[in-house]
Structure I
Amino acid sequence: MTSLRLRGVIPPVPTIVDADGRLDRAGMARVIDRLVASDVNGLLFLGSGGEFCHMDNRLRKEVADFAIAHTAGRLPVLIGVGAPGTGEVVDLGRHARAAGADGVLVINPYYALLSADHLLHHYRTISDALAMPVLLYNFPALPGQDLTPALVGRIVAECPAIVGIKDTVDTISHTRQIITTVKAEHPDFMVFSGFDEYLFDNLILGGDGAIPASSNIAPEICCGIFQAVQRDDLAAARPLIRRLAELVRLYTLEPAHFGVIKEAMRMTGLDISTAPLPPITPLAADRKAILADILVKSGVLPAGQ
């Protein structure tokens, strides 16, 4: 199994589609090229921000193939392969592995509530079947179940392919427990925060960074925080943390922020379609105006633009 070591800022890249829901390859290429030219440390495709939940598997595989091929080794690539059933995860994971992904991200199975033993069986089967780096994706607000620090420890101990976690929990204490227990026992286990504004806390606590959607819009903010922590330069980090605190207000505009992120990317000069996949609808004009104001107040756009 190929090893994987990531640290820093990994954007969950939006999937660019046209008005009919087809992959917009030219727009997707522009997104990838802009991110590769920034200071981000890797790319995640088909995570929550990539709208995998509203795709059939044909489109998911098409997006994975294109994203991996166009990135062409310029940055490490993770592919989200989460699904309700273990067999479907394994199928998507094998496809990602064959396409050249550096690793995969697996969200908890959703709909059925599972015991800890069933979850362990799920991840053990995936680990054995894929024999490639696998990151857990803990987002209990959506699947309805939490990967507790104790359960993460069991999974890591019994599943050699499980090499990290994206912990999307709106309390830093959950991530802190994973860092101080699981990572303390397995130092190479990667712990990323899913919420943008926990990037600094994650790093200070000994974690590995974040997978923040705002880094698609203004990668210089999150990347600047990461670099400042690496230099132990709190003075440089402080204004960036405040800008990030302003920027993350954009998540309040829509419960599912797929269209919000794409609109913000276009507002910052990227020529892309901002169409979301159904059932999400395009961002309303009044919310676009609020979004533009957020981008100005966070210093992403100049005043008056």
Structure II
Amino acid sequence: MAGPSNAHVERRIDALLKGAIDPHVHSGPSIAARGVDHVELLQQASQAGFAAVVTKDHDYSGVMTAALIRKHFPELKTRIYSSIVLNNVVGGLNPYAVEHTAALGGKIVWLPTLAAENHLRWQAQAQWTHPASTDRMRPVTPVKVLNDDKSVRDDAKEILDIVAKNDMVLASGHLHVSETWIVFEEAQRRGVKRLVFTHPEDIVDASLNDVKGIATMGAFVEHSLCMFLNGSKFKSCEEEDLRKQIDAAGPDKTILCSDLGQVGTFSPLEGFRRGIKLCMDLGYDDEDIRKMVSTNAARALGIDADVAAARSEPAKN
């Protein structure tokens, strides 16, 4: 019996892109070379019918840029949001920077990535240097979120309180999974409702039991499609590994993001198309795929209305 035609598959992908959300995308400008800037990202996402994108830069909060784009490109129906990553350039664990991001509508506070102690250990072992680390930047100073006794630092607690007060998302960044458990438990004690565990498949040394447990505590688990897709220069896992990761948390607690925008690989939009096709090939039905590429991220970000609006409007071609 013949399988579905390529045209039928492409129509399914088109339908699932309508209302999709990419909550972790590396568009530019950035100190690292980018293949797409924030406006180009939004133009492509709007043409495909995405509900929203969230830009992420390791070195700056993009909320000001997002506000300008929303004002000057009203014809682009995809909503653009941004975030802050608690690395050296913003002062590490800097509550002023987090408050400023919140005041301008930022959605996600990422715990340290390139400045995380765990990232620096991983980077040394991997013998790889992030392209943002150039001679234009002084060497990284590790940003610690825990004290020597494994308790959460007071300045980190202050940031957790700001996240809770503003109902923002706290994402684990490149912390080691053992640190993520501690910080997420403290965050919940302090009233943080929105937690996202960042790419357990790479860098953070997480097991499938960690994925299952952190999802059980109420966090969403976010997977970077670029780490599973053939043709991606960031591929570090096999396609079947994605099934194991999804099944550990369950489709109801899984978010798929592109984690793309860099030069030398395909675009965030193409990453989503390929990611949806991979989920189809792994046997997930459209209902579960839609949860993982759209509605779960909407729930995490608190933007359910944007998804409903995007799905009710025809994509702009």
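Values quoted throughout were computed directly from the atomic coordinates according to the rules given, and no laboratory measurement underlies them. Since this is a predicted model, take the numbers as computed values, not measurements. Cβ atoms are built from the backbone, for glycine too; each structure is taken alone.
Looking at distance in nm of label points 7 Å out along Cα→Cβ at positions 26 and 258 for structures I, II, the greatest value goes to I.
Given a computed value of 0.8 for distance in nm of label points 7 Å out along Cα→Cβ at positions 122 and 210, which structure among I, II does it belong to? Structure of origin is II. Source structure of the calculated read-out (distance in nm of label points 7 Å out along Cα→Cβ at positions 34 and 154, 3.7) within I, II: II.
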